[in-house]
1. Given a computed value of 47, 45, 22 for Cα extents along the principal axes in Å, which structure among I, II, III does it belong to?
2. Out of I, II, III, which one gives -0.33, -1.18 for log10 I(q)/I(0) by the Debye sum over Cα atoms at q = 0.12, 0.29 Å⁻¹, for residues 106-169 alone as computed from the coordinates?
3. With helix-only ellipticity at 222 nm (-39500 (n - 2.57) for each DSSP H run of 4 or more, over all residues; to 500) derived from the coordinates and found to be -22500, which of I, II, III does the value describe?
4. Work out which structure the value 1.9 belongs to, where distance in nm of label points 7 Å out along Cα→Cβ at positions 50 and 82 was derived from one of I, II, III.
Structure I
């Protein structure tokens, strides 16, 4: 999300989370002006700052400045980095790109310092590729920690998502397939998606 009117329109749908990207190389980078609007998002919605290998102090400053409720970390942030942010009392969502070679055992050390994992498609761009990874790979996930499912999710995946029988699947992260352009969400398409999950 990066445009004022669009932020307001999507907030009216009352998603559980609204994400704002602070990664300088992303086409979805939110401007400082628009970022000021984050503080006015209804408190029922958790505002999420998305970062990629950002300086820890910068992330802390953004959390305070924009009253973020959660951070989503899409880089190579280590356990100590996550633990430090954990002391700020916000939700920590640690993203991992999944492919056939992904080793789920690397998640073990993060278990006590993050609130959720996020599984996305492995790409050099740290997400936003619009590509879906093979969800069957999640059968290799053995930890008792809830996770977000991400990566190229579209309306065509509704039936498959509903058929997933996994108590640890906590949330569905939708992004590029619900955009008119990077950072501009298709509100009508989101409404339709939400209807399938009794959200609107």
Structure II
């Protein structure tokens, strides 16, 4: 398999975590999202992923999967051990709700194309863009923390004492929050 990835892409980071947790070998192909106006816009890359986003996972048969959650779900179905989802359907749904809260409610805020639009098309200053970013990421992560803080299924990780799908999604978002100097004091230390 080949993973087309950018080192700061939280969506790519999620997939790298899942691949590592499952012990799956992959050839990492860097796609720089900034250099030269963004390598994701090159015609060659757009053949793999017409949306010009990362990550893209090219399977050994040549098929290409996109969207980090779909890639991780594929990996979970094809390589079920170690499991990233619990066996109980209610527990899986609960865990997916945490993952989706992060991926759908928080992640779009720190997407490079969203942040570029704020600056380039709307004329938002760097300082105001970063303040806007921090507000939404801090609010989103505080919400996730409230959900985790009140559930008995939480252990050392989001679900028990082994990493799960939700952890694959949470870790990159926290890393981005730290990089952008978000106030993460509402989050429980590990």
Structure III
């Protein structure tokens, strides 16, 4: 008996989420299709019913974060894009640059977890990564819209502090320098944000 459309959609979603976690842990080269399908609780043969190849899945895994695990993270942090303003920017900065986000490799934003892999990937993967970055910039820019052109520059700066600070901190696990970098990025980003809220 053929599988229902709902079952196919759920299987695809399971594959994407399992792969997102595995890519965060091991990077693109360190993950095999067999690993993904085992983590998703499915057989390898079913992979090609959903994706052309591993890079196609990689692009989907990066894209899925925004409205998947990222949506849960934003909700938990009190980030509501429908209510832009200084509080939303501050909530974003406190949560994104938190020790908890840095420590949670499985749930970590792909902007932090995958930059080197993405730089060596296809244009499709790079486009998915860029969409995530643009969403972050948009959240900050929307929060500071009353500042006109300065809002765009500040949103780019805050995004660079968020992603760059966390990438550096992630590369130095169990190091006091990693915590110093994370905390410095968070303090500086909040100061920039609050200076524009005045």
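1. Numbers: I: 41, 40, 29; II: 47, 45, 22; III: 63, 38, 30.
Label of the originating structure: II.
2. Working: I: -0.33, -1.40; II: -0.43, -1.18; III: -0.33, -1.18.
Computed on structure III.
3. Values: I: -6000; II: -15000; III: -22500.
Label of the originating structure: III.
4. On the way: I: 1.9; II: 3.9; III: 3.0.
Structure I accounts for this read-out.
Bear in mind that the values in this text are calculations on the coordinates, not laboratory data. Keep in mind that what you see is a predicted model, and the values were worked out from it rather than measured. Cβ atoms are built from the backbone, for glycine too; each structure is taken alone.
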